[in-house]
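Right after this note come the structures.
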Structure 1
Amino acid sequence: MQRNVLKLILPLFAVALPLLLVDQFTKWLIQQNIPRHGQHVIIQGILNLRHDTNTGAAFGLMPGQSLLLIIISIVAIGFIGYYYRQFHESLWMKIALSFLLGGALGNFIDRIRMGEVTDFIQFRLPGFWWPTFNVADIAVCIGAGMLMIYLFQHRGDYDESKQIEN
């Protein structure tokens, strides 16, 4: 029994926990070493470390809605837990959901602790500075990408007509 539980939760702890720790540590480093709105150039015109904060969601959407975003995060974390158990046979999905969980928890902790999220990676695309982001945001994007790949590859597995017959 313990071996089965370990097999189920190992990807969760092997992926989500290190992501959460790296996210929180890098945010702490930025907060300690770069003043708000200050920056440190890594690659001129391409990559900066810039200490920004965000009271909203991705891309600055819903500014000042920390309480609502905390509630949404709690619901999202619940869904991640639920689906993690549903896809217990798929290592790919366990890893994808672990990336989502690590990222969601990283930004959730910021919102609870400070009422805002610390962002610090500023990347430039040709002619456009991408909005500043953090390690948690990267984890959420990787997890979402993995989830989309899985769903695309298994799109025929969930045919509605099969569900109705069962």
Structure 2
Amino acid sequence: MTTVASLKKRFAAMIYESLLVMAVGFFAAALAGIMDTVIVRMLPNLAFLTPILTVFLMLYAWWLYFKSSWKTAGQTLPMSVWKIALRTTHNELPHIKRLRMRFAWAVVFLLFIPLMVYYFARYFLTLPIKISTLLALLWWGLPWGFAFFHPRRQFLYDYLAGTELLDVAHEQNQK
């Protein structure tokens, strides 16, 4: 029987994952820089769109990275190293709709909400940068903090997407 991966293993895999996500992000940012330069020089009336296009390009690059990894084996490279697999709550490989949901919820909780909290605290409440940053970081921890209270230790975005991270060390040893 497959068990839920421990929080220790999941956080270790996330540290490793962050390095790969940064590499994908740097590549996407380089492409965005080229795209922005071309738009500003050739279509200056559309220059106001470059920040939005940059965000979409970054998100799309991250989505392609995760989708390509999750779709075939339910694992990214760090998940494979730590013998963790993404499955539905019924221990099945998630279909594309669930993968999209998981990615979208993760983006909402790990990017958009912390950025909105920071922006609101900084520019509407006019709080100092350090306090605004601290508030954003507290919200950033919400999806992972949820795991401490959930009986199966699911992250909030996994819970909402109907997925979970399972320890597959025993399965891989039997192969």
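Readers should treat all values here as calculations from the given coordinates under stated rules, not as data from a laboratory. Everything numeric in this text was worked out from a predicted model, so none of it was measured. Cβ atoms are built from the backbone, for glycine too; each structure is taken alone.
Out of 1, 2, which has the highest value for FRET efficiency 1/(1 + (r/R0)^6) of positions 98 and 122 (r between Cβ atoms, R0 = 41 Å, to 0.05)? For this comparison of FRET efficiency 1/(1 + (r/R0)^6) of positions 98 and 122 (r between Cβ atoms, R0 = 41 Å, to 0.05), the top structure is 1. Once distance in nm of label points 7 Å out along Cα→Cβ at positions 58 and 90 is computed for every structure in 1, 2, the highest value turns out to be that of 2.
So Rg and Dmax of the Cα atoms in Å, for residues 66-153 alone, computed for just one structure, reads 16.4, 47; which one of 1, 2 is that? Corresponding structure: 2.
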